[in-house]
Structure P
Amino acid sequence: MNPALEHLHPYPFEKLRALFAGVTPAADKSPIALSIGEPKHASPAFVAQALADNLAQLAVYPTTAGLPALRQQIARWAERRFALGDNGLNADTQVLPVNGTREALFAFTQTIIDNRPSDALVVSPNPFYQIYEGAALLAGVQPHYLACHAEHGFIPDFSAVPADIWQRCQLLFLCSPGNPTGAVIPSSTLQQLIALADQYDFVIASDECYSELYFDEAAPPVGLLQACAELGRTDFARCVVFHSLSKRSNLPGLRSGFVAGDASLLQAFLRYRTYHGCAMPIASQLASIAAWNDEAHVLANRDLYRAKFDAVLAILQPVLDVERPDASFYLWPRTPISDTEFARRLYAAEHVTVVPGSYLSREVNGDNPGAQRVRLALVAPLAECIEAAQRIRRFVESLA
């Protein structure tokens, strides 16, 4: 067996099951899960139709590089969305379709990391999407965590990172908008990180799968490639971004996304993926073309989330320390008691499931940035989110 498997932490939901062991929630209340970030809005009907219309393609082996038409559609979407210019992305060399960002984030790490230096690091925000950590450990290097605290807008204080950490860093993970905080890293900070990547020769992998869930139509979240373009770096050297249809288009089951950026990195990643055997089925690719080509359903999706945030925050802000995030579909409130006790007692009293923040982060030098916070995923329908918020408020008021 691969000995690195022994270093993997239990997944947050495994910890949550253990936390709830022996707890019997109130029988008179229906269960409401705010724990898993799985979109529950309806998937676009035209995407399902595109799948149905192309089932004959199941008899054809797909190529790892994907259909040229899909790569072209992705490139044009990214150019429009992130102001990359008319020829900002080369669809043949700077775009690669993938089976969702989770698979791609893990596999990209295996491609990039050289674990021969015993002190090599993968640097990530803390709290974080656990794939970053697992990918580092299974690549044979150690993760290094940068705390995301409220006083820095839930963005790591990159200026406080010692030079020796940057020297050992091979891969820097960013998550913007952040999971679970919803914080968006500004372009100025991204440009500073690009300069550090040049100086210390590391790769930046920006997980941007929540980029299309935001509140102000006039100010969408900036992306890493956009920051490159503002610097005139059309080769996107040392930079790659990860995007998905899961949150943008309510298509988590389609397992469709893309990686874009530095052509030399994507060439190596394509070689790895060819051996890995993870080509996207052609029917899924054709359905993805339809999804990336339409913005009307994305606008409607944002409207649904705005309504939920407005309603839930109106209920919770009088009793909890909670703010509207920059983007994403998460709330990250501070709890009046420990986050694990809060989650367990809330489940018992109100049959509402939330994730303790400490399960989404790691303690470093006595500091766990997720401690005494919980993550609420506002993915359920509006009425269910309102009901969950009312139950949480009743529970918080009972603590007083």
Structure Q
Amino acid sequence: MSSSTTLKPGIDWVGFVDWNVRDFHGYSTDRGATYNAYLVQDEQTAVIDTVKAPFVGHLIRNLAAKTDLAKISYVVCNHAEPDHSSGFPALMQVLPQAQVVCNAKCKAVLAEYYDTGAWTFKVVSNGETLRLGRRSLTFVDTPMVHWPESMVSYVAEDKLLFSMDAFGQHVSSSQRFDDENSLCTIMEEARIYFANIVAPYAARVVKTVEELAGTPVEMIAPSHGVIWRRHAAEILKAYRNWSQCKPKAKVVVVYDTMWGSTGKMAEAIYEGACQPGVEVKIVSLRDTTLTRVATEILDGAAVAFGSATLNQGMLPTVAAAVNYLTGLRFSNRVGFAFGSYGWGKGGPEAVDEALKAMKWEVVREVLKAKFKPKEACLAECREAGGLLAEKALAMAAAAGYEPLVTD
């Protein structure tokens, strides 16, 4: 391990970089991932979180390279999801003297996953502080960011936040810090991460961000990805935008097509939406992942959602996207459904019902073409795209969207 793993004197990253993972419970991780654990050495020594079980040997070796394992007094569990906690059983075998520090809900969840009978627990409450010596750890419950037992740990003396899953990214890198990597890349990965993992809990994230606003935070050390030591202000601003559903002037056209008719309609909507000051993205569900679909819609104000008709319903790819987005609970969006049909109707109508069920504002009736769209239909598509552009500009202005590094 090199000095580049050191956050502050006496505080080190001791986790694992997984270069090969490409799927994280349905989330496409094209750039890999990391499982971050941290070591805090003082008069008493603490480990912050563990790693996924297959990689716990690396964690133990990293710890042993930095300290005498017998001197470790505490292992903090901020979050019991197995990607962070499944290394606990093996780690506790080599640290029998250490206490597991967590809240009461986390203790209960750990007991559901593992045999914790031999572990010694120190159960902490919201706002409680554990003094290690010169440094202290303050624990703040963050329920539903993104499990009920979640918490963060804060080192006031260093203005350092161990933020658990908040502010994370799935990206592998040989460099541990934001300023050693492309800021645009890690901000984009943070956007993908928020859209696909954190978005359903946006209301709680808003509260957490507001609470952090009154706390001096100079460095953020998440459970995945790189550590924010120079650009903490940028990621906090991004989370304010995303968690408060502040859309930018952006239109997203999402569709799948059978014989090209719905695709032609999508292209015409795209053409109409390409107005000054408006970002427009067209996404073919046949050629992308649900991860990308959610990420594009995260900061988009207006969405055109299209499907051809299959068996009087929407295409399977569209149904999967609708189901995925429903779970993510994006709000403050406008849009409409479009698509083609032949012998029987049903595809675009089913999409329309889905948009309404998600409580999106549907700004026009379903736009349909029988078999192949004629020029009059394509002209109507362009007009509808222009309407979405107008809506996107107005919504972004009203929301006070703050431009980000990736814009």
Structure R
Amino acid sequence: MESFIYRNHNLYCEDVSLAALAAEYGTPCYVYSKAFLRSRSQAYLQAFSGHKHLVCYSVKASSNVQLLKLFGELGLGCDIVSGGELFRAKLAGIPGRKIVYSGVGKTADEISQALAYKILFFNVESESELYLINRVAAEMDLIAPVSIRVNPDVDPLTHPYISTGLKENKFGIPIECAEKIYLEGSEKLKNIKFMGVDCHIGSQLTNLSPFRDSALRLRGLIERLAMGGLHLKYVDLGGGLGIKYDCEDVPEVKQLSDIFTDVFEGLDLTIVLEPGRSMVGNSAVMLTRVQFLKHTSGKNFAIVDAGMNDMLRPSLYGAFQKIDKVDINFENSAQFSDVNYDIVGPICESGDFLAKARSLPKLEQGDLLAVRGAGAYGFSMSSTYNSRPRPVELLVDGSSVTVIRERETYEDLVKGENLGR
């Protein structure tokens, strides 16, 4: 669904004017659409309704507790990658039985916290981690539920920074080694219970063939393990489905579910999904205001009040995010004499930009811009670099607005620092 639309020359989120929000709450500012989040949750739940399934939202995409609480109320669980994300999921009321724990560097303390909360299972990324989980579980006199994350060496056809399923990536155990680890572990590790197998090959996938290739490899492993006497209950297929940032041809969730249910037909397995970007990516915009315009012989710069600390993706790996002028008079043709701008922020880095050579209607100082696709890896990757407080987060539901995270203050920046006497 489209939650951000123009009405009377102004961009709205549902029934709320973005210009009004910027005037009241200031910029930079993250604005989320509750209707969009609800719609995406329903899309996943309905697509897999004909098969045993569990949808675990990937917390790293956008980790605000109010968003997690909403997903929990809609019937979703969580995919976490740290003790902090476990803490957030607990605050949001997500039960342990709906939490899967991924990530390559789990500590003993994080493992013990997750065991105490009785999570569904750990997605184990190395043999060393497996032995650590077994030791921690033994010390707690518990049996640890485990799924091994296998690396199928499938090219996800995406940016190398968000590719996770190739043999040169740090994630998972090579699929050719997994069978031995499963069977030997089930014999030797007395505090481990193998629950399933996991695979996540990357992010922002718009081609479905890598999903089918990796699923077929997982089915082969599952069948070989069954022949060896180890019968799994879950197949965790990760996330990775892409979204439309510009002109991408993005598959529907139902197309993805058709692949997975077809590949695993005849097997008594619960399918686990870990969608992140495809759940929240287009749920939000980041509002930012033009502070200055600077024109040189080779460039037109629009200097805005949001920087790479507020939205890192463009600087980190050249990610494209559509940028719209919030207030446009569509009857005034003069506004549409497009100019190429570098949209840059106030951070003292040459890599601080939101867009380069972007064609936009002619801008003026004070214009309000909306950075689209900001819901995933926007605020969650933000920082206080250059001692800049992080933005406010707002959740729009129809005509109502809720502050789900206050704008940080200068005092927040030094909280926890020893200021002396």
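The numbers here are math on the coordinates, done by the rules we state, and not lab data. Computed from a predicted structure; not experimentally measured. Cβ atoms are built from the backbone, for glycine too; each structure is taken alone.
For the set P, Q, R, ranking by relative contact order in percent (Cα under 8 Å, 6 or more apart) places P highest.
Here percent of Cα pairs over 14 Å apart, for residues 216-279 alone was derived from just one of the structures P, Q, R, and that gives 68; the source is P.
Suppose you compute distance in nm of label points 7 Å out along Cα→Cβ at positions 112 and 320 for every structure in P, Q, R: which one lands on 2.8? Attributed to the structure labelled Q.
Upon calculation of semi-axes √(5λ) of the Cα gyration tensor in Å from the atomic coordinates, which of the structures P, Q, R produces 33, 26, 20? Traced to structure P.
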